[in-house]
Structures are given as C-alpha cells and as structure tokens.
1. Taking FRET efficiency 1/(1 + (r/R0)^6) of positions 126 and 174 (r between Cβ atoms, R0 = 30 Å, to 0.05) as the quantity of interest, name the structure among 1, 2 where it is greatest.
2. Determine which structure produced the value -11500 for helix-only ellipticity at 222 nm (-39500 (n - 2.57) for each DSSP H run of 4 or more, over all residues; to 500), calculated from the coordinates; the candidates are 1, 2.
3. With mean count of other Cβ atoms within 10 Å over residues 14-21 coming out at 24.0, pick the structure among 1, 2 it was computed from.
4. Taking 10.8 as the value of mean projected area of the Cα convex hull in nm², for residues 78-181 alone derived from one of the structures shown (1, 2), identify that structure.
5. Suppose you compute Rg/Rh (Cα atoms, Kirkwood Rh) for every structure in 1, 2: which one lands on 1.04?
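What follows draws every value from the coordinates through simple rules; no lab data is involved. This structure is a prediction, so every number in the text was calculated from the model and none was measured. Cβ atoms are built from the backbone, for glycine too; each structure is taken alone.
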Structure 1
C-alpha cells in the first residue's frame with residue numbers, strides 16, 4: 001500500500017458515515033466506503049434479501065432470506081474486518097433517524113421509495129442543518145449516463161437525473177444504480193477529506 005493510501009485510510013478510520021437503506025444504493029455505497037477505510041458505518045434497513053435484489057445489490061445468493069443489514073455487515077467484514085459496522089434491522093422514522101445517526105460525520109439517503117426519501121431528508125435537515133447530507137433521485141432504467149448530475153444546496157447534495165422514476169416497466173438495474181451509489185460514496189469522501197493534507201516525509 002502506498003504512503004498516500006495509508007494516510008488517507010488513517011484519516012478516514014476516525015470518521016463515521018450513516019447510511020439509511022441497504023438496497024442497491026446503500027449496499028454498494030457502504031462497500032465503496034469500507035474499501036476506502038471509513039472507520040465506522042451505521043446502516044439501517046428492515047428488509048430481508050430476496051432473489052429480485054441480486055440484480056443490483058451487493059449480496060450473494062447464499063444470503064437470501066437474511067436481513068440485508070446483517071448480510072452487508074458480513075460482506076464488509078470479509079473485505080475489511082477492522083471496519084466497525086453498526087447494523088440495525090429497523091424501519092426508520094424521524095425518532096429512530098435522530099437516535100441512530102446522531103454521531104455521523106456524513107449521512108447518506110439510500111431509500112427506494114419517494115416518501116421515505118422525503119422523510120429522511122426533512123428529518124435530517126431539520127435536526128442537523130450543517131451536517132452533510134447526500135441523497136439520490138432518478139436511478140431507474142439504463143443508459144442516459146450523461147443525464148446524471150449533482151445538485152448542491154449547501155451541505156445537501158442530490159445525485160441522479162431527478163426524472164427516471166422506478167416502475168414495473170422501468171426497473172432499477174445494476175449499472176445505473178452502481179453509478180449513483182459510487183457518486184454518493186465519492187461525495188461522502190469529498191466532505192470527509194475536506195481539509196485533509198498529505199504529510200510528505
């Protein structure tokens with residue numbers, strides 16, 4: 001490992017990222033952050049893994065039927081056993097959001113349903129207006145990569161095309177979901193590494 005990577009990982013090892021949802025966005029985003037060395041991930045989701053999830057979510061067929069957060073915790077442990085993963089099998093509401101994510105440096109919204117996205121965003125912005133919040137909207141289908149953009153509203157950032165709503169004939173597929181999950185992870189690193197400087201010997 002290069003000296004630069006060692007310093008980045010050492011810096012990120014002291015950071016905490018909250019992820020609301022462990023589906024296509026949440027699972028892929030969590031793995032990306034774990035690979036970079038973010039020290040603590042707080043992840044909440046109430047769903048168990050189903051066969052239809054495997055087209056876009058970071059899980060394996062042997063994990064079907066297991067709560068997603070527990071399967072994700074195991075997958076991250078296999079990547080890096082030193083990452084602390086606090087996994088909660090719970091359906092989030094304003095009370096549990098403010099309780100579980102109170103110590104985060106960055107919070108990531110990774111829900112599938114619009115009403116859950118709105119609830120998380122409104123709760124987070126009202127309680128932590130100065131904390132970075134990263135959300136996604138418009139991730140269904142395929143292609144049209146050039147339509148995926150980032151909108152910034154201070155510390156609130158929205159990634160996606162803000163158009164491609166998921167429905168029966170426009171399902172979320174792995175490549176586009178992974179692009180947005182990677183963008184969310186990259187935006188989190190942008191906030192976390194703000195002010196970071198390499199120490200050159």
Structure 2
C-alpha cells in the first residue's frame with residue numbers, strides 16, 4: 001500500500017492551477033494562439049500537467065467548441081488535474097486578469113481606445129502578437145507534419161481560410177469547418193491504412 005502511494009503522482013493544489021493560469025491571462029496579449037507559448041511553458045515544461053500533444057488537442061477542440069480558445073483550454077487542463085474544481089479554478093484564473101484590467105480602464109478612461117498613447121501601444125502589441133502567432137505556426141508545422149499528405153492538408157487548410165478573405169470573394173469559410181474537415185480526412189486515412197494492413 002505504501003509503495004503504491006509513493007508511486008502515485010502528487011495531487012496538484014487548486015491554488016496552483018489558479019495562479020498558473022492567472023499568469024497566463026495577465027502576461028499574454030492577443031489571446032487564442034498567442035497564448036500557446038505561455039501555456040506550453042506553464043502546463044508542459046514547468047509543471048508537466050499535460051503533454052505537448054494533449055495541449056494541441058485541447059487547442060483543436062477549443063477551436064471547434066463555443067467560447068474563447070484559451071478559456072476552453074484552461075478548462076480542459078484544470079479538469080484533467082482536479083476535476084470540476086480544477087476546471088473552475090483554471091478558468092477563473094485565466095479570465096480574472098482581463099476582467100480586472102478592463103473594468104479598471106473603463107472606470108478611469110471613458111474614451112480609452114481614443115487616447116493617443118493607447119492607440120500607438122495597441123499597434124505595437126499587434127505586431128508582437130503577429131510574431132508570436134507566426135512562431136507558433138512554424139513550430140507546429142515542424143513538429144507535427146511528418147509526411148507529404150500532412151503538408152498538402154496544411155496548405156489546403158490555409159488556402160481555404162485565407163484566400164476568400166485575401167481575394168475578397170464575398171464569403172468566408174469558418175475555421176471550425178476546416179478543423180472538422182481535417183479531422184475527417186485524418187480519420188479516413190487511419191481507416192484505409194488499417195484496412196490495407198489487414199489485407
């Protein structure tokens with residue numbers, strides 16, 4: 001019995017989930033994919049709460065479900081660690097900094113977005129967020145695409161999302177449908193590979 005207890009993984013405290021995701025919410029700008037490097041540092045490298053592949057899976061599911069990707073991901077990680085209360089703590093932690101900052105700014109500045117220094121600060125933040133997202137995309141492509149079919153699917157998904165907006169074709173394809181389509185293609189490849197292996 002004592003050996004089993006020693007081998008069991010330590011239980012993550014609720015407060016640790018809350019503070020870790022509060023750091024993610026407080027020190028990342030742009031939300032969504034811009035948060036992925038910070039989430040990797042906190043949840044994969046620093047604490048080992050999830051693997052890199054699990055985090056990417058949570059991101060993919062978060063993209064296809066209602067709500068903000070970062071909030072959905074925090075909920076998944078918290079749920080895995082401590083069930084309902086872990087999900088609640090992680091979700092509250094990632095949301096709280098934005099809620100407090102926005103509440104404070106709107107109370108102090110009636111026309112916050114029209115303040116000159118704020119406009120210039122936001123322009124700088126947009127550039128930094130764009131670089132963070134690009135870095136994440138390059139990292140994902142290098143680590144997760146292993147064959148020619150994967151590269152073809154990657155390029156096709158990019159064209160489906162980007163071309164209608166870039167060429168102003170008058171319609172947009174939701175990333176949700178692209179993710180679902182990619183999942184179906186992956187499932188079909190698995191099915192035919194297993195079927196071919198049996199033969």
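1. Numbers: 1: 0.35; 2: 0.85.
Structure 2 comes out on top.
2. Values: 1: -11500; 2: -25500.
So the calculation was done on 1.
3. Working: 1: 24.0; 2: 20.1.
Going through each structure in turn, the value belongs to 1.
4. Numbers: 1: 8.0; 2: 10.8.
Only structure 2 yields this read-out.
5. Values: 1: 0.95; 2: 1.04.
Clearly, the read-out refers to 2.
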